[in-house]
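What follows is a group of structures, each given as structure tokens.
Derivation of every value follows stated rules applied to the coordinates shown; laboratory data play no part. Just so it is clear, the structure is predicted and the values come from calculations on it, not from any experiment. Cβ atoms are built from the backbone, for glycine too; each structure is taken alone.
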Structure I
Amino acid sequence: MIPLPLTAPPGVVTADVLASDLGCFPTIDDYVELVRAFKDDHFEMCVDLCVVDYLEHLTRPLPDDVKATRFEIVVNLLSLSKRQRVRIRVQAGDDEPRVPTLFHLYPGTEAMEREAFDLFGVLFDGHPDLTRILMPEDWEGHPLRKDYAVGKIPIQFKEAPGPR
């Protein structure tokens, strides 16, 4: 396991995680400061930012000091120069998940955060354009939430070929 950067906020919980050199579990208050510490420590790339909805798995295994919430933001950072990977998992809340944006640190997260907002309803404070990216603007709800009702929307194919 690699050490935290020297400028990381104190008290960040760490643990071994799959497919990564270090797993970090910051609080929402320490989230941006921790990501900034890794960026300053030559983690040049934010490879991925995604959401996990643990609707029926609130008792999942987590380090003792981490209080599980329904929604979790998972950020994967990569240092090409050091050949190291870090996974950051922050608990985003239950009913109205919300975390600060990482756009000012990694501009490439703009679309990833919009997708998380569109499909899961996670709000990213400070995001420059938090609008839908995949669903129509007038769509109600967030279709990847595990409590989203499954609908039966008829699909119409134009110019469908006849029998062969």
Structure II
Amino acid sequence: MIEPSVALFGDAYELVNGQLAGLLESARARYALLVDKKGFVLAHREALWAPNPPSLDSMATLIAGSAAATSALARLVGEVQFHELIQQGEDVGLYLESVSEQTLLAVVFDHEALVGKIKLFARRVVAELREILEQAAHSPAPVQLDREFSTSASALLDDLFGKDAGGSA
């Protein structure tokens, strides 16, 4: 089974979400996603005024594919990689920027947002995200199971296997 390259939880997840929320507010963008290059959504935020987002899982998969294709194109023309990609349609645009070897920032914006502002604020957020991801990689959150979890798990196992599942037959 394919799993995400990066796991975000606890304080790191909250810090990433805070950065994405700040980006949306500053840049007046619709959606901001942190995705890994395998196509998993690691974190996302949407502006309150934005229409319902498309399937985020589908977006993340296509963003990862686009990043892989763009990376191959960069190598063909002699670049190690392109650090950013902008795609614009009539009403909606997409800005992608590499955060780390494993992650990308995607910002979806409409025609009212200024591309320059998107790039400016996204670059600031990317620097913060790099730091958060680096700290999270060096200090993973310990998994703590409390008494309530233990009691619930025991009850579930008792229901599943019977109360004397571990006893004699």
Structure III
Amino acid sequence: MLKKFALAIALFALPLGAMAQQKFAHMNSQEVITVMPEFTKAQADLDALAKQYQKEMETGEAELNKKYQEFLQQADSLPQNIAERRQKEIQDMAQRQQQFQQEAAQAMQKAQTDAMAPIYKKLDEAIQAVGKAEGVIYIFDLARTSIPYIGTESIDLTAKVKTQLGIK
């Protein structure tokens, strides 16, 4: 009976001891990504693209405003059918400008997604390598997931992920 009791206690205590060995970790991907050279280049490329779109939008808006001002100056002296035709031209131009702005916003979103995908892939691979090397069960990313509490037992692996990526 005593042996069965000792065996039951041993079987119960074994999983508790194994759970005490499990390690959890956390890191902040934003802190890592912002210092990655790939991110800096992607950000510069995206900024350049945004400036091109902004310049094109400003040019289109200037043309629209010029055409509208010309129309206002001549509106009283134009026959009705010409005035209506010019109004329609101005409305069409405004619609094209608005459509271009929407397309530019979508193109910028796609460019950002495309630029960041390989960066996140590289980061995730580094996180996995560090996790395996450190023998942790989970690595919680504070930038991607809201975690209201982090105990002192959780290991901060942000610096090790940076090292894995070759970042000082």
Given structures I, II, III, which gives the highest value for mean count of other Cβ atoms within 10 Å over residues 102-109?
II
Here relative contact order in percent (Cα under 8 Å, 6 or more apart) has been calculated and equals 51, so which of I, II, III was it run on?
III
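If helix-only ellipticity at 222 nm (-39500 (n - 2.57) for each DSSP H run of 4 or more, over all residues; to 500) comes out at -26500 when worked out from the coordinates, which of I, II, III was used?
Value -26500 for helix-only ellipticity at 222 nm (-39500 (n - 2.57) for each DSSP H run of 4 or more, over all residues; to 500) corresponds to III out of I, II, III.
Taking 1.1 as the value of distance in nm of label points 7 Å out along Cα→Cβ at positions 94 and 118 derived from one of the structures shown (I, II, III), identify that structure.
The value was obtained from structure II.
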If mean count of other Cβ atoms within 10 Å over residues 30-37 is computed to be 24.1, which of I, II, III is the source?
II
